[in-house]
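Below you'll find the structures, each written out as structure tokens.
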Structure 1
Amino acid sequence: MEEIQRTAPSVEEAVEAALVEFGVSEQEVEVRIVQEPRAGFFGVGSQDAVVLVRLKRRREEIPEDELEEQGEAAAEFVEGVMSRMGITAGVETGIEDGTMYVEIVGTVPDDEDIGLLIGRRGLTLEALQELTRVAVGRRLGARCRVIVDAEGYRKRQRSRLVARAGEVAKRVVRSGREEELEPMNAYERKVVHDAVAKVGGVESSSRGEDPERRVVIRPKAS
């Protein structure tokens, strides 16, 4: 099986489900969005996201000029959103480890506007990420691979999640018993799945419904 189609309330959740089934990280697949999600009106006319995920035959990096184009489009969109919110902050773009980051930078130390953009448990930043993904995808006709961050919040979050996933995965290998992590959003779960995929002898899946959906790490079936 080299490609699968998955449906979920959001693109990130649909991709997550496919990655778990393949047992690979997002860097090892190509993703095509078949259908964008739509909220509808009081639940009427809503539709889930549909994605087609295909395993790459070899590792392929996104060309830097394509990443830069996406970064410029994403930065422009984020600046527009902040302007409408009355938030004054800088926006910078940069590539790190093959990932394009659009970084929102406060104008003063401990800028309250940055905290507002991040939101509780990063939920507002996650919503901004999704809006940016849709806007850039529609403008450029390609899947947006940009990460929207605010004062390094996502980078710190990613480092913590990778360390936590590795620690739990190794413990599961030693104990032979599955462990369930705390509730996470789709982005956080995907980071954990990617990290677990690099540890031999274990596998991961998601359990439950948002906002209580969790990653479960268990010994890999022989």
Structure 2
Amino acid sequence: MGRNTPKITLVDTIYANIRREITERVLLPGERINIKELAERYGASQTPVKLALNRLISENIIENFPRQGMHVKLVSTEEIEEIFDMRLMLDLYMTKQIITTVTYNEDVRNRLCKNVADHLEIISSEGYDSSLDAYLENYRLDREFHEMYLKCTGSKKILDMFHYIDPFLYTNYIFRKQSREKDISGVREHEDILKAILAEDEEGVKRAVTVHNANAKHAVSLIIRVNQIL
């Protein structure tokens, strides 16, 4: 193991297991968390389970109610729409600065280009399927693109707001609910945003970002709405 490779702790492993169970709908939105049951399932004491759950609470994935205990967060379509509206405001706020950063910072430019290229390669490959690992990698690259995009503003406050509203919270609830074609379309929209940035076309960036946000907002809201009916 390399010197700089972070050590995976028991809490990290339990945290990842709970996240996977929420994504795979083993733990359902609104379901109460039984700490003792989770500890037995993972072959651990209750202490690391509680620490993992506290991390999920800080990420707004688990909610803790006084005298009611912990529950998997139940996301509403109204909340999703508000999150995407706030995300659009952040994405459009400093497009000129984003273009300037990408134009003059070769490292950032290369990282954005690599993200889009890697994402397209993974999602378009014959080996891509609907497995949970492929799904999580898809959205890891998705989040990485948007995080790098906002880092180009040079504003820590904007990045903090991005993390606070957690615009990728919905990824815990839509596994196997969206077609591969839709996934590919989303990455192509990232490519359109990047092309407009590289062309130093501010209006083009705003158009591409607005289209991407509207398409994602519609798709996710529809999935959440249907899930609530079912």
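Only the coordinates and a few stated rules stand behind these numbers; no lab work does. Not measured: the values here are computed from a predicted model. Cβ atoms are built from the backbone, for glycine too; each structure is taken alone.
Observations, loosely collected:
- Label whose coordinates, when helix-only ellipticity at 222 nm (-39500 (n - 2.57) for each DSSP H run of 4 or more, over all residues; to 500) is calculated, return -14000 (choices 1, 2): 1
- Distance in nm of label points 7 Å out along Cα→Cβ at positions 67 and 139 derived as 1.9 - corresponding label from 1, 2: 1
- Taking relative contact order in percent (Cα under 8 Å, 6 or more apart) as the criterion, the largest value within structures 1, 2 is that of 2.
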